[in-house]
Structure P
Amino acid sequence: MISVENISFAYRSDPVLRELSFNISAGEFIGIIGPNGAGKSTLLKLLNRVLTPDAGEIFLKDEPLDKYQQKELAKIVGYVPQEFKTAFNFTVREIVAMGRFPYATPFSRESAADKQIMESSMNATNVLEFKDRLFSELSGGEKQRVVLASALAQEPKILLMDEPTASLDLKYQIGFFEIVKNLQRDQNMTIVSVTHDINLVVRYCEKLFVVNEGRLVSEGSPREILNKTLIRDVFDVDVEIIEHPVDKKPFLVI
């Protein structure tokens, strides 16, 4: 579904990503991990065409990413940032309605289909009950679920998430990833999430991409690639890695 071929990117003269290549298949849940400044968020912006590679190319469904019209791309790729800011005090429903912009035409009004998709998105993310509340009145966890609902209203096949639970407590972190995991399972949605919480993402993803100093240094299932040497080399910290007593996946102990 996504093919990245030798992409490089620099902000002015500062190289951020260097000759990255990888493939993501439909329905995969990918976790991107690495230290601060490794280029993880920049990589997501390239996949979402917010930025353009200086070299190399990105393909989406076998077509060059830069060939897609913006609205066409937004029907395929949804994006959940770490923090969503708005200059106006919209209601939850209005925020979710923004996700329907790829399907709107000049002077068009919400159709019955639009309303049904918005309601379904809010129901899937457990925010339907406060659809008429102001976004500013919500807790951090509630806000992130609303932003996710807005992304789902685009009816995407791919969901890109940039540290979506970084500011949330444990309950909301788990709840958020449970919702996303259900989307992957029920809709075969492709999920790509940048995160610093390795133990959390390992619980939900099938594959990890490890990025360090702008390069992809390792990729594979958590069981295949997570080891003490990798963590020491990439994060400069010593850990113990044990088997989680419930799901048998690797678990980092500091």
Structure Q
Amino acid sequence: MKYSYFPGCTLKNKAVKLDECARLASTALGFEMEEIPEWQCCGGTYPLAKDEIATKLSSVRALASARDSKQPLLTLCSACHNVIKQVNEDMKTDENIATKVNNYLKLDEPYNGEVQVVHYLEVLRDKVGFETLKSKVVRPLTGKKIGAYYGCLLLRPSGVMKFDDPENPKILEDFITALGATPVVYSLRNECCGAYTMLEDKAIVEAKKTKIVTNAQEFGATMLVTACPLCQYNLAKDQTKLPVIYFTEILAYALGLCELEETV
């Protein structure tokens, strides 16, 4: 299995572990991540204005690159996945947007949403299979109680993302189970962490973070895992009660490929 890979900006600096551990694990699990050449930032947020074209161009360039390589487009960052998948849907279903974007980009071949956009977790579930993953674990996380933190972007809008049930997701819990740990299902696992409101009013993020971390602890979690760099930053900042790490870190650790900075 070979995928065109869009890492996104944050995975090249603040979220290096999310990227590095994913690459290590992909090799061990039998699929290849081929980084797209000269990719550009996805924009970080999906533009809701119908006449906003410029901020969609970088996503379409990445999609067209994957199309030309005849490969699905693989993402890791929740924000990148959300933006690119929604833009892909626009190119597939909105003729006005597709025409404007293609007229501007002047690609050798117009792009019209032909590429499948997949998240790394979907590859583990749908291509590798969690039973296969379980068979490759050399350091099972037996006895560890780990809470999945989904946040907003992997799950919503559900009609476009089609990632999992937005109200009762299970993909991360099934992933945690495959690694030998006990998944902790708590009430706020798919609530917003506050996201970019930290730039305007840090108190909003602080209040949300405290509720989420406290809720996870009340249900017995001793660690949280996430796929979103912004969620990881917001939830981990200025609190030591509950480690918050990337799901790829425990994946690579369980496969015997790296050590963890946090105690498991």
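Computed over structures P, Q, distance in nm of label points 7 Å out along Cα→Cβ at positions 217 and 233 reaches its largest value in Q.
Between structures P, Q, the calculation of FRET efficiency 1/(1 + (r/R0)^6) of positions 81 and 225 (r between Cβ atoms, R0 = 25 Å, to 0.05) yields its largest number for Q. For mean count of other Cβ atoms within 10 Å over residues 9-16, which structure out of P, Q has the highest calculated value? Sorting by mean count of other Cβ atoms within 10 Å over residues 9-16 in descending order puts Q first. From P, Q, which structure was mean count of other Cβ atoms within 10 Å over residues 177-184 = 20.5 calculated on? This figure was derived from Q. For the read-out relative contact order in percent (Cα under 8 Å, 6 or more apart), a value of 26 was computed from one structure; give its label from P, Q. This figure was derived from P. Highest-scoring entry among P, Q, by mean count of other Cβ atoms within 10 Å over residues 1-8, is Q.
Looking at structures P, Q, which one was helix-only ellipticity at 222 nm (-39500 (n - 2.57) for each DSSP H run of 4 or more, over all residues; to 500) calculated from, given that it came out as -9000?
It must be structure P, since only it matches.
No lab work stands behind these numbers, since they all come straight from the coordinates. Treat the numbers as computed from the prediction; the structure is a model and nothing was measured. Cβ atoms are built from the backbone, for glycine too; each structure is taken alone.
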